[in-house]
1. Computing helix-only ellipticity at 222 nm (-39500 (n - 2.57) for each DSSP H run of 4 or more, over all residues; to 500) gives -10500 for which of 1, 2?
2. Match the computed value 1.00 of FRET efficiency 1/(1 + (r/R0)^6) of positions 74 and 106 (r between Cβ atoms, R0 = 35 Å, to 0.05) to one of the structures 1, 2, and report its label.
3. Among 1, 2, considering only distance in nm of label points 7 Å out along Cα→Cβ at positions 2 and 18, which has the greatest calculated value?
4. Quick check: 5, 22, 19, 18, 13, 12, 9, 2 is what I get for P(r) over Cα pairs in 5 Å bins from 0, in percent, for residues 10-49 alone, calculated from one of 1, 2. Which structure matches?
5. Given a value of 18.8, 53 for Rg and Dmax of the Cα atoms in Å, point me to the structure among 1, 2 it was derived from.
Structure 1
Amino acid sequence: MHEVDLNASEQIQEFVAHSWYDYSTGKDSGLHPYAGQTNLHYSGPKPPYEHLDTQASYSWLKSPRWQGKVMEVGPLARVLMLYAKGDPATRELVGMVLSKLDLPPAALFSTMGRTAARTLESKLIADS
């Protein structure tokens with residue numbers, strides 16, 4: 001966990017190098033979300049297809065960066081943040097799931113973790 005200066009907006013950027021968007025400043029430039037652009041540029045295969053070229057554009061998602069570092073966003077990021085901060089309800093719920101699956105907390109950093117985090121976050125919100 002790192003402290004974040006909420007006034008340092010220049011530290012946050014979104015990139016589109018591997019997405020089906022373009023920026024007028026080029027695919028390799030980063031823009032703050034407030035200044036971001038959503039210029040559609042689908043360059044993927046014509047459906048149906050079996051594989052995507054992950055060296056080229058392959059997603060409708062932008063890639064967020066903080067201080068130039070790749071950041072996880074979404075349910076997994078929120079659940080991990082609450083878990084790391086010691087939120088009692090989150091620690092109990094995550095602990096129960098990890099115990100039932102006989103997994104260590106490090107297992108959350110996976111596709112399984114992302115999938116589980118959606119459900120865990122929904123439960124935490126419903127219970128609050």
Structure 2
Amino acid sequence: MLFGMGRDEVLPKKFFTHLHPKYKTPTYNIFIMCTIGIIGALTLNISLVTELLNFGGLVGFMCVNLSVIVYYFIKKRERKIFSNLIIPALGFIVCFYLWINLSTFALTVGFTWLSLGIVYGIILSKTSKNKLP
């Protein structure tokens with residue numbers, strides 16, 4: 001993901017698209033992720049990490065379920081009530097229920113991280129020479 005974001009110039013291209021000359025692997029990205037993983041493993045509680053990952057995962061699944069409804073049921077006007085409306089709506093509701101029952105700390109950190117990402121995306125879209133994907 002970091003390599004792709006570097007390639008698309010969402011992150012600094014020169015650093016994040018660097019490949020090892022012999023093995024053609026994104027060595028800087030591997031180093032960054034290993035460092036973050038080691039620091040997290042040594043300093044964070046596993047239940048907290050799990051809740052933070054659940055925050056992002058549940059937000060992603062809610063977006064997927066909503067996109068199914070918007071794309072198929074609204075845009076394409078495929079009126080398959082069960083597969084294009086009921087199932088994704090139930091998926092969204094279940095994910096939303098789980099999401100709002102995360103700990104206050106996980107919700108606070110998750111919303112902070114999400115907000116920073118949105119602000120970064122807005123700034124990048126206003127200042128980037130290239131059209132963002």
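Any read-out appearing in this document is the output of simple, stated calculations on the displayed coordinates, not a laboratory observation. Predicted model only: the values in this text are computed from it and were never measured. Cβ atoms are built from the backbone, for glycine too; each structure is taken alone.
1. Numbers: 1: -10500; 2: -21500.
So the calculation was done on 1.
2. Numbers: 1: 1.00; 2: 0.65.
Structure 1 accounts for this read-out.
3. Working: 1: 1.9; 2: 1.0.
When distance in nm of label points 7 Å out along Cα→Cβ at positions 2 and 18 is computed for each of 1, 2, structure 1 gives the biggest number.
4. Details: 1: 6, 24, 30, 17, 10, 7, 5, 1, 0; 2: 5, 22, 19, 18, 13, 12, 9, 2.
The value was obtained from structure 2.
5. Values: 1: 17.8, 49; 2: 18.8, 53.
Label of the source structure: 2.
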